[in-house]
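Next up: the structures, one after another.
None of the figures in this text is laboratory data; all of them are computed from the coordinates on show. Here the structure is a predicted model, which is why all the values come from computation and not from measurement. Cβ atoms are built from the backbone, for glycine too; each structure is taken alone.
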Structure I
Amino acid sequence: MSKISAVIITFNEENNIERCVNSLNGVVDEIIVLDSFSSDKTPEICKRLNVRFKQHAFDGHIEQKNRVMNMASYDYVLSLDADEFLSDELKSSILQIKSADFTSDAYYFNRLNYYCGKAIKHGAWYPDKKIRLWNKNKGKWGGKNPHDTVILQNYSNKIFLSGDLNHYSFLSVNQHVEQINKFSLIKAQNDFHLKKKPSVFKMILKPLYKFLIAFFFKAGFLDGFYGFVVAINSSHAEFLRHAKLKELYKNEI
């Protein structure tokens, strides 16, 4: 049977990391946590759980995730965020392909996001398909910080696995708003460095389009109040990205 290395990055995840690690028991053959010098009890919890615990200063989500991937002892890596954990069905799916010695370069599955404790099963958040299990020789993390994605080499194949990767995204609306403010600036800075020009046209239409798609066309309204909040906040995040990009250009003058 082939072996799997689970890799996780953390920063102040004392409320999540134990649930994440426990969901991996019996599925993977080693667990590596790369921490960005947490100031809470994350290091103590990890050491108690007997994972391979390392620390490195945070220099970007993509950089940190590739760094811990390269620490893996085995070719196949299962990458989770600390606020994610495997459902029982997904565990079974992974064990099946593991016992068959892997027939694909990569595997992807749905991520089920929980918002303020409610599962968001519609809108732009589900099915949130993610490649999270792959041969590290065939792919690595790429994309744009803070939204990273696994980039596979040309001609690599991937297979869908049944079961959800559960994700406890935000415990409160305020927490979501704080992250939107942080991440929209990172996105705007990335756009600025790529010399993308601000557009009032995009600032108006893209947020509106995002809300209409998520809430109506993808049936986000079926998730009730929190479905509405998610759609509105996603729209607002798009607006802030373009508004902050315009501000960066204005401050450059």
Structure II
Amino acid sequence: MHSIAAAPHIFWAVLFVVLPLFIVVFYAFTDESGSFSPWNIAALADYFPIFLISLELAVIATCICLLLGYPLAYAIARAKPQHQKIFIMLLMLPMWTNLLIRTYSIMAILDDRGFLNTLFDTHFHIIGTKGAVIFGMVYDFLPYMVLPIYTCISKIDKHMWEAASDLGCSPIKVMTRVILPLSRSGIISGVTMVLVPCISTFYISQKLGGGTFELIGDTIERQFLNGARNIGAAISLVMMILILISLAVMNRFTDSDGEDGGIIV
């Protein structure tokens, strides 16, 4: 009976997860004629600089999201319960808007004749720089950092905070010795949820980068659009493997937190 109930889910997973993965692997290890060829993987060395740029921008955006997201998540968790719902709704409100619209809105703000330059009567050129792409990543993916950290902090027993204060801990020590260790699993989840889409993004870099540089997501899209689907599949396969490895490492740390009494998001 259970297998019958699970049949639609299994069919869905095979059709939209397993089968596409097999197709990517097939194209990654074949040439245009369909014959086996390992040269697609070997050719990826030419794209290593692009991968480094993608990793650089993704790490910077993730660090900024963490620096902004943790205090915000902490403030929301310390607010009154009725206020927490309002803050979470305000945080998620931009996510209800399509990514394309949000990106075009950022372009209207950062453009040479955009809102910021008009407001301050300046002539800063922002669009087409790495800073604009990082700004777009932070704006689009910040909620993915805040939500798991907020969930983790909100589950910490408030009596632990009070006990630490009663034992002589200053607010800074309460944060570093109680809150941060117990919210580590939320930090790991947030970093994973931000870093992965930042590395593979392509639309944000195309619009806010102005075509001045290319990220690995742009390269994959360009390969498929130009008919070089074998190279594009090879890059996608390597990216998937790297992402799965990073997720496995993150989950290992999260599992360790759970075994030590931490909170798993």
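Who wins on relative contact order in percent (Cα under 8 Å, 6 or more apart) among I, II, i.e. which is largest?
Structure II gives the largest value of relative contact order in percent (Cα under 8 Å, 6 or more apart) among I, II.
Which one of I, II has distance in nm of label points 7 Å out along Cα→Cβ at positions 36 and 84, as calculated from the coordinates, equal to 5.6? Structure of origin is II. If helix-only ellipticity at 222 nm (-39500 (n - 2.57) for each DSSP H run of 4 or more, over all residues; to 500) is computed to be -23000, which of I, II is the source? Here the read-out was taken from II.
Computing Cα extents along the principal axes in Å across structures I, II gives 72, 66, 35 for structure II. Which structure, out of I, II, was FRET efficiency 1/(1 + (r/R0)^6) of positions 28 and 140 (r between Cβ atoms, R0 = 30 Å, to 0.05) calculated from, if the result is 0.95? It must be structure I, since only it matches. Looking across I, II, the calculation of semi-axes √(5λ) of the Cα gyration tensor in Å, for residues 44-155 alone that yields 29, 21, 12 traces back to II. When FRET efficiency 1/(1 + (r/R0)^6) of positions 100 and 116 (r between Cβ atoms, R0 = 35 Å, to 0.05) is calculated for each of structures I, II, structure II gives the greatest result. When mean count of other Cβ atoms within 10 Å over residues 76-83 is worked out for each of I, II, structure I gives the greatest result. Here mean count of other Cβ atoms within 10 Å over residues 92-99 was derived from just one of the structures I, II, and that gives 16.1; the source is I.
Suppose you compute Rg/Rh (Cα atoms, Kirkwood Rh), for residues 148-235 alone for every structure in I, II: which one lands on 1.03?
Label of the originating structure: I.
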